[in-house]
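Given below, in the form of structure tokens, are the structures.
Derivation of every value follows stated rules applied to the coordinates shown; laboratory data play no part. Every value quoted in this text rests on a predicted model; they were computed, and no experiment measured them. Cβ atoms are built from the backbone, for glycine too; each structure is taken alone.
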Structure 1
Amino acid sequence: MEKLVYQESKCFIENFKYTFCPGCGHGYVLGIIAQLIDEFNIQGETIAVSSVGCSIFLEKFFKLDVVGASHGRSPCVATGVKRSKPNKFVFTYQGDGDALTIGFNETCHTALRGENITTICINNTNFGMTGGQASATSLPNQKTKTTPFGRDVSKYGYPIKAAEMVATCDGAAFVARCAVGSSKLYDDTKKILKKAFQNQINNVGYSFVEVLSSCPTNWGMSPVDANRHIVENVSKYYKLGVFKDITS
């Protein structure tokens, strides 16, 4: 169901409609991104790279230059954009299926090269757009379309803890995990994303921000229960915090 949202940022297209399911966390994060672009006054200097997944329609929401990338390849495309236009602010907006399952190789190598871009990865522990299949981040025992009896780690392995792994890459400058699901988590997420934006503007290097987000439709939960699940369960497995900050 589409719902007209209150337009707060000049970065948003007038009278746009989110295409996300009710209760989805994507809208919160895109709102934060729009606010930060306004605060840094970089709308005309920003190039976004969208991925395949629920994040694919960035050009429907933002008045920004947006480049579409093949599944998992947003960091590669963003690398080319930034190297050809080094004075632009370049960020990728990806889901966990895109950045951490199909494209984790590209994510890691971008971090190893220390590209001066910002990656924002929305982790809702499944392939959201294509119907809720298991991804690399699906929790142990989580039921999905491809693990109907729950993710058995003895068969499918353990979930990938991406922020911790990206932090080990020598070229990474700032790596953090945050979440949306409560007002406090929202405020913390904005602070972390603001730091990631500032790092690129200051030419510090590669920033990777993983955001835990709800997916009520594929989780089979109400929006309220999905947000509670983020706070009480998902964030217990995926610890929140800053894992690397070379400026501190």
Structure 2
Amino acid sequence: MSIDFGRTASDYARHRAGFPDVFFERLLADGSVERGNRVLDLGTGTGTVARGLAVRGCAVTALDHSAPLLAQAAELDRAAGVEVKQVRARVENADFAAGSFDVITAGQCWHWFDRWRTPGLVRRWLRPGGRLLIAHFDWLPLSGNMVQDTERLILACNPAWTLHSGSGLYPAWLKDVAEAGFSDLRTWSVDVDVPYSHEDWRGRIRASAAIGAVLDEAKVKRFDADLAGMLASRHPQEPMAVPHRVWVLSAVAPGLLG
């Protein structure tokens, strides 16, 4: 199936919770990001990472190949009172001068890239000693919880979906960046509960790679009705506290440009 998040841009912008404040606070507190840094945000989507860093004083360039997602990001940036430079391109086709950025971020998107080519591109675009931050903000399916019930519904509708039953941890990404010559690899994680109404959770799932980004409109509507029924019968209390895990890999580019 061809995945197109542009088809779900409106739901994506309205209903999907972005990276929480604790994520940004930790990055600034531990020195991974500093005010005034030149930041490139890969696979920016609706701009949750780019906007969060711009609000905190960084000069941010946001890269994505989807025009609808970039349009939503621009609206949200205006509402937040920040300016983010947008570049429309796939990561593998983007063209930036060597050493252009102090920090490169990849939030919730590393798995969509060419993992053989992208680390080398990132290494070139970073200044010597610059930092790559790969981050995820994943829902957590736990035994008997609402997320697990939702994933079972998704699989009944779309058995080809493979991004289920996750732990929110990504050890394979460490191998990707180590083999590209990055050093000082560090990881950290923190769990948070995100409040979701039934309406917002349904919109969040419609925006996902498993549903709205791949299925036709009729199938999306049938799934949404099934999800609404399941939530009403099994998880009626609102807002729901949906467990999520923030996971971050930090890595430093070599001292000399490749």
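P(r) over Cα pairs in 10 Å bins from 0, in percent was computed and gave 8, 34, 39, 17, 2; which structure, 1, 2, did it come from?
Numbers: 1: 8, 34, 39, 17, 2; 2: 7, 30, 36, 20, 6, 0.
This value belongs to structure 1.
Determine which structure produced the value 2.8 for mean projected area of the Cα convex hull in nm², for residues 33-80 alone, calculated from the coordinates; the candidates are 1, 2.
Value 2.8 for mean projected area of the Cα convex hull in nm², for residues 33-80 alone corresponds to 2 out of 1, 2.
For structures 1, 2, calculate mean count of other Cβ atoms within 10 Å over residues 41-48 and state which one comes out highest.
2
Out of 1, 2, choose the structure whose coordinates give distance in nm of label points 7 Å out along Cα→Cβ at positions 57 and 161 equal to 4.1 when calculated.
2
Compute relative contact order in percent (Cα under 8 Å, 6 or more apart) for each of 1, 2 and report the one that scores greatest.
Sorting by relative contact order in percent (Cα under 8 Å, 6 or more apart) in descending order puts 2 first.
If helix-only ellipticity at 222 nm (-39500 (n - 2.57) for each DSSP H run of 4 or more, over all residues; to 500) is calculated from each of 1, 2, which structure is the one that comes out at -10500? Spell out each step's value before the answer.
Values: 1: -8500; 2: -10500.
Source structure: 2.
So Cα Rg over 2.2 N^0.38 Å, for residues 97-192 alone, computed for just one structure, reads 1.17; which one of 1, 2 is that?
For Cα Rg over 2.2 N^0.38 Å, for residues 97-192 alone, the value 1.17 is produced by structure 1.
Between 1, 2, which one scores greatest on FRET efficiency 1/(1 + (r/R0)^6) of positions 65 and 177 (r between Cβ atoms, R0 = 30 Å, to 0.05)?
The structure with the largest value is 2.
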